[in-house]
Structure I
Amino acid sequence: MSYQTLTVAMEGRVATVTLNRPEVRNAFNETTIAEITQAFRELGQNEAMRAIVLAASGPAFCAGADLNWMKKMAGYTYEENRADAMQLAEMLRTIYACPKPVVAKVQGDCYAGGMGLVAACDIAICNEATNFCLSEAKLGLIPATISPYVIKAMGENAARRYFLTAERFSAQEAMRIGFVHAVVSADALDASTADIVKALVSNSPNAVKDAKRLVQDVAGQPLTESLIADTATRIADIRSSEEGKEGVRSFLEKRKPNWLT
C-alpha cells in the first residue's frame, strides 16, 4: 500500500520502514501511528522478509508527538484521550511483537514517543551526535504508553532519573544505560546497521523468530519448575524442526544451510 508519512522499501530479504516527515522532525500523528502499525503487521507476515530496519529521513529521528496533533488532543474528552493512547499502544506492541527482528537506525534527536519507537525494536544503533530526551514531564505529562518498552530497554534505575528530570542525554549515555546497543560515527551508521542486518539474515529464520520470543517470555521471570520445563520444551521443539535438523546437518557436513541458498 502507499503511505503518507512513511516509505517502505524491500531489498532482498530486508525491509526498511522510514519515517518520512522531515519537515516536522518526523514527529508522529494519528496517521503515522496507523501507518506504522499497518506496515509492521504486513511485513511481519511477509515470508520473504528476514529483518526490518526502522529509519528516518532528515536530520532528526523522531521529535515525538506532532504539535498539531497535540493541539487537537488538548480538546479531547477522557474517552477520546484513552482511545487515542490505545492506538499508540497498539503501534508499539505491533513493533515489539513483530515476528521479524527489528533494528532501529537512529540519527539526530530522538525524543519522547520517538524513544518508545526505538525501545520497541530488538536492536538499536545510533550515531554519536544523537540526543535523547523523555520530555513529557516538562509538559505536565508522563511517558505512560511507552513506559513498558523504555523501562525494559534502559532499566528501572535509569528510568527513575530520566522520566522525572526530563533531561536530555547523549548517545554515549544511552549506550551506558543499555538503551542502545552501539554508537557509531555518522559516516558509519549505514554500514554498521548493514552489518547487524547481515548477521540477522544469515541465521535460521525460525530460530531468530523463536529466539526473539524466548527473550520476551523469559526475561524477568522467576526460575520456577514451569519455566525450566518450558525452556526444555522449546529446545526440543526446535531441535526436531526441519530448520533445526538442517542447521545441525549443515554444520556437521561443513556446508551452508539451505536458508542461505
Structure II
Amino acid sequence: MSMSDLQGKKGLVVGIANDKSIAWGCARAFRDAGAELAVTWFNDKARPHVEPLALQLQATLALPLDVEQPGQLEAVFDAIAQRWGRLDFLLHSIAFAPKSDLHGRVTDSSREGFARAMDISCHSFARMARLAEPLMGSGGSLMTMSYVGAEEVVPDYGLMGPVKAALEASTRYLAAELGPKGIRVNAVSPGPLATRAASGIPNFDALMADAVRRAPLRRLVEIDEVGALCAFLAGDGARAITGSTLYVDAGYHVLG
C-alpha cells in the first residue's frame, strides 16, 4: 500500500481560489491518491474559478464558505454529515488581513484588523476542528497552512507573523485535545509561492527572490510538492505524526 493511499477516504478542502492556490495542489494530490472530496468557494466572485476545478476533481460536494458569515461553516459540515456521515481529513488553507494592517507595522495594527485576521486565519481552524470532531469517530487528520514568518521576523510579512504563530500554537493544542480520539492535527509550512493570497504581501517578488537565494535547494517549492506532503499527512502512513509544523520549502527555514 502506498504511504499516501487515500482510497475510500473522504476529505474537505477549504481554500481553493484558482489553479494557482496551494489548496488546489493539495486537492489534486488527495484526488490522485483516491480520496473523495468536498470543496468550497469563498463567494460568488470566486465561484466561476472554483467550480471548473471541482468538476476536474469530481468533487461530491461543492459549497460556498465565507467563515465570517454566520451559519455557512455549519452548513458545510451539515452537508458532509448528510452525504457521507463521516469525515476522514480536512485541509484549512485560508488566511486574511485587512490591507491597511498588513501593509503597516504590527505596532500600528488596528484592534479590529488584528481581530479579523486572527478570526479568519486562525480561529476558523479551531471552529472547523470542533465541527469535524463528531464526524471523525474512527480518527482523522486536520491540516492547516502556516509560514516561517510564524517563528522569525520576515520583512513585510507584518501582522500575519503573529497570526500564523497563533495558528501553529493552536495546532499543538488541538493535537493534544483531539489526540485521544485518534484525530491528528498538523501545520504545513511552505516557502513563498506566487498565489493570489500572497500577492497582497508588500514586496512579495523580493521575498520570493530572497527565498531562492536562502534555500539550500536554490528554488521555490511548487503547489504539487505541498500537495504531496498533505496527501501523506491525510493517509495512514502518517498515523503517528501530530502536533507538528512540517516544512516543505526547499530548506528555506534553516538559513536565517
Structure III
Amino acid sequence: MYSLAGKRALVTGIANDQSIAWGCARAFRAMGAELAVTYLNERAEPHVRPLAESLEARIVAPLDVTRAGQAEALFATIADDWGGLDILLHSIAFCPKDDLHARVLDCSAHGFATAMDVSVHSFLRLMRLAEPLMGPGATCMTVSFEGADRVVEHYNVMGPVKAALESVTRYAAAELGERGISVHALSPGPLSTRAASGIDHFDDLLAEAARRAPTHRLATIDDVGAYAAFLASDAARNVTGVVHPIDGGHSIMG
C-alpha cells in the first residue's frame, strides 16, 4: 500500500540489535529505502557496522553529537554521495548516570544541560543540517516516551527532557511545514533496550506496562519501525507535528 523506494534515510542511534533505531532501519530498508547509518564511536562500531552492512547501508559513519564538526562531516558525505535526503531518524539520548538516578530536584546543572544538549538540541542541529538536502515529502523523526507528559517512577530528569523534545517536534513541524517537511515524535511505551536498562527498576516498569496495556503486550522495535516507515511514506505527507503513541494502548489507561 506504500513504498519507500527511491527514498534515502539517515538512521542515527543504533547501538545493537535491540535498538529502536535498528527496528526502524530494518523497516525502512524492507520498504525500499537506501540507508545511511551512524555509530557513536570506535567502541560501538564493531556492534553497529555488521548490522548496517546486513541492510546494505550505502553510508556507515561515526556520529557523536558532542564532537564539534562530526555532524557537519556526516552531512557533507551525504550531500556528496546522495545529493539529497528524505528521512532523518534521531534516536539519541543521554544523561550522566548520577543525574539520571537522582531526584529531578537534585539533578546538577551540568547533568541537566548535558541531557538537554544530547537528547534535544542535537535533534535541532541534525534537522538544521538536513533541511537544505530535503524537499517536499521529507520526514524528520525522533523518539520520545510517555514520561514526557506524566510522571513515570524512576524516569526522573529524562521526563522533562523528553517533554522538551516533544515541544521541539511541534515547533520544528510548524517551521518546516511550508517546505513540505514533516516532523514527528515516536513514543513507544516501555520496551527493553540498552538505553532503558540504565533506568532503575525498569524490569518492574515493563511488567506493569504489559499488565495495564489493553493489548497486554509491550511494543517491539518492529512495531515502532513499521509505524515509522508509514510516517516516512508519501501516504503520510499531510501528517506532522504529532507525538505518536505506539504502546498497545498503555497511554490511554488512567
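Quick note: the coordinates plus some simple rules give every number you see, no bench work behind them. Please read these numbers as outputs of a predicted model, since none were measured by experiment. Cβ atoms are built from the backbone, for glycine too; each structure is taken alone.
Figure out for me which of the structures I, II, III the number 2.9 belongs to, where distance in nm of label points 7 Å out along Cα→Cβ at positions 85 and 221 was derived from the coordinates.
I
When distance in nm of label points 7 Å out along Cα→Cβ at positions 21 and 77 is calculated for each of the structures I, II, III, which structure yields the highest value?
Answer by largest value of distance in nm of label points 7 Å out along Cα→Cβ at positions 21 and 77: I.
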